[in-house]
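Okay, got some structures for you below.
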Structure 1
């Protein structure tokens, strides 16, 4: 049996970088919050080194995102990460806009059920 890593470190590093930049943090800002060196953070983001569990938790907390979200590209069941991202997208909408999105989702779900029934 091959020893294949279940974690896609390249995509994990890209997600961490994306979150850091979205929050307008420098390497130093984030590394200080996580009590790691800027070099370690740079190596994590560029997938030059594997991330420890402790650093993953610290980065997740500092970036205010779930670990599921950071690891979404490595998960077979991405539903928790999708829910987190959807919540993040919806939080800036008005209640009326959220209702439109909800109704649209329900209509799409109904159509998908019809499609699967016909097949």
Structure 2
């Protein structure tokens, strides 16, 4: 059985496929990290709600006293930022999945056609 050489287009498509797979893995890791950050933010909001008296927040490696209302506002802003980041990552993931699906279909057609020759 003679081995067929890949065309430049096929080589490019295979490279694109590998690149998209890596991008999907990175997006999944970012999504997991974001989920952890959102859970931490939610826990912090709940802790501040229950707190009586003084509340503190880390500033680097130092605990700094914060006004409870100001801290709630900061946490709400952080939650909003995290939610926006989640939407961006979801959109990137959707686009990458669509490109990956189209590329897989193209590769199956190219290599499926090459087998039949």
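Between structures 1, 2, where is mean count of other Cβ atoms within 10 Å over residues 47-54 highest? Mind showing how you got there, number by number?
Numbers: 1: 13.9; 2: 9.6.
Biggest value here belongs to 1.
Hey, FRET efficiency 1/(1 + (r/R0)^6) of positions 63 and 87 (r between Cβ atoms, R0 = 25 Å, to 0.05) derived from one of 1, 2 reads 0.20; which structure? Working shown, then result.
Values: 1: 0.95; 2: 0.20.
Answer for the origin of the read-out: 2.
When mean count of other Cβ atoms within 10 Å over residues 7-14 is calculated, the result is 16.8; to which of the structures 1, 2 does this value belong? List each step's numbers first, then the result.
Values: 1: 16.8; 2: 12.4.
Label of the source structure: 1.
Quick check on the output: 1.34 is Cα Rg over 2.2 N^0.38 Å, derived from one of 1, 2. Which one produced it?
Working: 1: 1.34; 2: 1.78.
Answer by label: 1.
Once distance in nm of label points 7 Å out along Cα→Cβ at positions 15 and 95 is calculated for every structure in 1, 2, which label goes with the largest value?
Numbers: 1: 3.3; 2: 2.1.
Greatest value across 1, 2: structure 1.
Match the computed value -21000 of helix-only ellipticity at 222 nm (-39500 (n - 2.57) for each DSSP H run of 4 or more, over all residues; to 500) to one of the structures 1, 2, and report its label. Write out the running numbers ahead of the final one.
Numbers: 1: -21000; 2: -29500.
Source structure: 1.
Tell me which of 1, 2 gives 18.4 when you compute mean count of other Cβ atoms within 10 Å over residues 55-62. Please report the intermediate quantities before stating the final value.
Details: 1: 18.4; 2: 10.0.
Structure of origin is 1.
State the single structure among 1, 2 that was used to calculate relative contact order in percent (Cα under 8 Å, 6 or more apart), giving 23.
Working: 1: 23; 2: 37.
Here the read-out was taken from 1.
Values quoted throughout were computed directly from the atomic coordinates according to the rules given, and no laboratory measurement underlies them. For clarity, every value in this text was computed on a predicted model and none was experimentally measured. Cβ atoms are built from the backbone, for glycine too; each structure is taken alone.
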